[in-house]
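Please treat every number below as a calculation from the coordinates, not as lab data. In this text the structure is predicted, and so the values were computed from the model without any measurement. Cβ atoms are built from the backbone, for glycine too; each structure is taken alone.
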Structure 1
Amino acid sequence: MTAAKGLEVKTWRELRPVISRIFDIWDVSMLFMLGITYSAITLVTFNASLMSVFERVPEFGMMKALGFTPGRVLKLVMAETVALASAACVVAVAVGLPAAYYSQVYGIDLSHAWPGGSFGGVAFDPIWRSQITVKSIMTPLFFIFVVALLSALYPGVKAALINPVTAMRHRN
């Protein structure tokens, strides 16, 4: 891109490719951390759903003996998971939104980490602020529901396929 005769304009990414690569690596590391976080959420939800099914084997057996179809039992376990995920989302928004709002208004002062407000010759605002958007709120909530429902499929199918006679004889 040219600005005037004999002058050339470059972006900071073109001027400092090393810093640009650091930010690209930062993005990849954030995806990695999100993967770890959602894996932990999956395991916790899976464990809660599976333990709920194991603790109530006789109840599921009684339900099936009274005429519940496997589909209705599966829907029951999935509805419980939706209730659990909904409660988690309400708590997350209630705790996270004020923290994000505080960070948006006041920011996080990193002037002690970058004296002079520059890193590798690139000037940065030493106060980092968050930005609250509908997307930044809804995307994690959507993934919480997807992960919760996927992790509850196995326990739900296990409950749906319980043999009523065997289940009613089951001892915890």
Structure 2
Amino acid sequence: MPSAPISPDSLPLRDIHLPPEVSWWPPAPGWWLLLLAVVLLIVAIYAVRQYRQRRHFRRLALSQLEELERQYGEQKNAQQLLKDLSRLLRQTSLLHFPQNDCAGLVGEAWLDFLDQSLPEKSFSQGVGRLLADGPYLPKTTTIDADALLSLCRNWLQQLPPAPKPQRRQR
């Protein structure tokens, strides 16, 4: 028996079903890695910026010390050098240490505070003693300016980074 021709309508076929469209969520693993890399880059830039900013005051103080050294080389004014060095060390210490630690210190207490960051007692028992007595010395007194400048440079180089500024309480 000859078979009857097959018509497409008589076949039990279903139409072609396309797969669902690709969703944008969740992203592929490469996008997660890119996002992680961007976040890490932002954190690293912020940390480096904070680190450099906290070290900026030390670099600024060292450049001011070089300027004082240059001025002393030109003028040879020991009284002015002592005043300027004392001012520089006090301003720098106010930036690097809490104010209640050093703001009101004078005389021996100030020299002892300066000695805390150095292994030897060069301020209270050495050439640094001139910072407490210097403004009251007669103008004819000669000082060992090179040793004093070297001591101040060592102190500035030993400074810890400036603390992060505290936010105001509202």
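Before moving on, here are some points about what is shown:
- Looking at mean count of other Cβ atoms within 10 Å over residues 21-28 for structures 1, 2, the greatest value goes to 1.
- Ranking 1, 2 by distance in nm of label points 7 Å out along Cα→Cβ at positions 77 and 141, the structure that comes out highest: 1
- Across the set 1, 2, Rg/Rh (Cα atoms, Kirkwood Rh), for residues 93-132 alone reaches its highest value in structure 1.
- Identity of the structure behind 10.0 (criterion: mean count of other Cβ atoms within 10 Å over residues 37-44, calculated), options 1, 2: 2
- Origin of the derived value 12.8 (mean count of other Cβ atoms within 10 Å over residues 13-20; candidates 1, 2): 1
- Structure (1, 2) behind the derived value 250 of volume of the Cα convex hull per residue in Å³: 2
- Computed 27 for relative contact order in percent (Cα under 8 Å, 6 or more apart) - originating structure among 1, 2: 2
- Origin of the value -23500, where helix-only ellipticity at 222 nm (-39500 (n - 2.57) for each DSSP H run of 4 or more, over all residues; to 500) was derived from one of 1, 2: 1
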